[in-house]
Structure I
Amino acid sequence: MQNPLVSILIPFKNTELYLAECIKSILNQTYLNWELIMVDDNSSDQSYNIVNAFAEKDERILILKNLGNGIIDALQLAFKHSKGNLITRMDSDDIMRKNKIEVLAKNLIVNGKSHVALGLVNYFSKDGIKAGYKSYETWLNTLTKNGANYTEIYKECVIPSPCWMIHREDLIACDAFNPSRYPEDYDLAFRFYKQDYKCIPCETVLHDWRDYITRASRTHVHYAENHFIDIKLHYFLKLDYNPDRKLVVWGAGRKGKKVAKLLSEKKVDFEWVCDNPKKIGKDIYGTVLKPFSFLEEVPHTQSIITVANKDEQKTILKYMNRLKRKPIEDYVFFC
């Protein structure tokens, strides 16, 4: 099949300011064999009418109303009505580069099933991009250029949520959009990782990712920091934790305490180290904090590193490299 049908799934809610630009970028794609399934997630503005006007002019566009509530329900509905052999997702406030679908589809067809096609992303905003988002863009694109996305999967979401494509059968095999676990894009990335779908390297910017103050990822409770820590620990314990090795939590800041508390609640045995003299020796959540020198006394550890300072992370990474420790197998960065 030379040009298989590509299903583009877009949930939308109150994005009337950006919808026309988003849809026009899809209409301008160099790859023509696509269908666009857009699901209105209970919008209160003119979003539905804007999309409907495009749907009336192009039979490739299908508009639906969410039968439930939230982005996961909307994605489930969109996927249910899709017919494509290849599936991709898009955000209703973003813009596709003209060759996005062509590049993703070609890479996926050439590499076959059990692969995820990805593209580089570009953040943009009328108010300028803050340093944190620019740093995330650079980090994500560096991973994608090498297809090394999974090596740092416990740091942040390593699959750009609006810039991937996968074979329909592979999406079904990892349970598509069925688990109601947020953040839904990070959860899906972990399920790609679980299935060992290879990330196809890409050096082309394919997606313009809009940032603005009311964007859902900035404001919705589902994308709060605690949800990210919950999902990281859930999958770490499920996929990479080795109960035959001593688990060590590094750092006693906010994230470190959250991880330690969750481990204690799950009755997972661990040691806890930090460099804060005011905390060393204290019992928190039933575990006494120890200095980093304790690590020299315990061989064959597996570490969760919650130290957020970038310079300290570099020092820790040098330490791990000196000991010939391997990422994921021997240590994971949770930030």
Structure II
Amino acid sequence: MMITEMLKRAVQDNASDVFLVAGRPASVRVNGKLIVLNDERLTPAATHELIREIYELANRDMSHFETSGDDDFAFVIRDVSRFRISAYKQRGSCSAVIRIITFSLPDPKEAGIPDYIMDLANLRKGLVLVTGSAGSGKSTTLACIIDRINRTQEKHIITLEDPIEFLHSHDHSIISQREIDVDTENYVTALRAALRQSPDVILLGEMRDYETMNVAMTAAETGHLLFSTLHTIGAVNTIDRIIDVFPANQQRQIAIQLSLVLNAVISQQLVPDMDGNYIPAFEIMTVTPAIRNMIRDNKVAQIEGQLYSSARADMISMDQSLLQLYKARRITKETALQYATNPEMLEKKLV
């Protein structure tokens, strides 16, 4: 099966990912389940040929992958879909995981994104972080927020992504989408340049390291609205992660800076519903004056209590979100406990 035919079939089957790994048949993930496309096991030569075909489709040189053993980029098959590939070597053979990205932007209601998250599009400045493990829907959430700004406000939006996933067209806003390694050298270089490009809103694909975080917080501090992601789970862990990245002698200063610029932390994960589909569960921490003081005074651990005790719609813990999904009969008790932060405490509320 040629790669184009394989990817067309995956799109028709509503798959989220395609897996090409030597030693087993080509497989797709549909609603969280792995399904083989045929009974033919892929050989190392077959996976190399399939990945070579992808590089041809993307009009991209394969030498970097052959040398480094890793490569990430996006490509398009006309009238089919966009795709994001992570090519890698394992046990000496070529492998790849291909994420299917639709041409159309996601609808927030269909994606299960609540209004209080979409309302973050109305912020004027500061830092908003969307966190979670890989594949938890962070890019979808951010694409919906950026689309809301694009359709309702006159802004200059700059996105810095690796690679670009969702394509935005100019609407009320001007939107500049830059891909790392294609349009610019790296996140830090692109972010510093963005500050000279009269941005109102910046989407930074990922705050990967100390230098990126430092420039990102400076951007938020100077009056820009900046959205970014971290591979952390939970608001408290996210704040700790940012502060801990910096040298010990700078952590006090960074805590103060973060307390001033941070507006919200959204932490999300996908959980299976009653029908076997995956739906998002969100923890959201809106930064109130009390939470700003906790961050500044190095009392981050106390934020967990604020999340659990709050009755506000824009201040909800992950376990409270799971409880709401359970009461709405969208997930089972077992699912709620499996994905809970504190299963023992949550179990007492599941009646």
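Odds and ends about this structure:
- When distance in nm of label points 7 Å out along Cα→Cβ at positions 48 and 272 is computed for each of I, II, the largest belongs to: I
- Label whose coordinates, when Rg and Dmax of the Cα atoms in Å, for residues 144-247 alone is calculated, return 14.7, 46 (choices I, II): I
- Origin of the value 28, 56, 16, where P(r) over Cα pairs in 20 Å bins from 0, in percent was derived from one of I, II: II
- With mean projected area of the Cα convex hull in nm², for residues 64-159 alone derived as 8.3, matching label from I, II: I
- Computed 14.5 for mean count of other Cβ atoms within 10 Å over residues 72-79 - originating structure among I, II: II
- If you line up I, II by distance in nm of label points 7 Å out along Cα→Cβ at positions 40 and 200, the top spot, with the largest value, goes to II.
- Structure responsible for 0.65, with FRET efficiency 1/(1 + (r/R0)^6) of positions 16 and 32 (r between Cβ atoms, R0 = 30 Å, to 0.05) calculated and labels I, II on offer: I
- At a computed 16 (relative contact order in percent (Cα under 8 Å, 6 or more apart)), which of I, II: I
- Read-out mean count of other Cβ atoms within 10 Å over residues 128-135, computed value 11.8, structure in I, II: I
Readers should treat all values here as calculations from the given coordinates under stated rules, not as data from a laboratory. The structure presented is a predicted model; accordingly, all values stated were derived computationally and were not measured. Cβ atoms are built from the backbone, for glycine too; each structure is taken alone.
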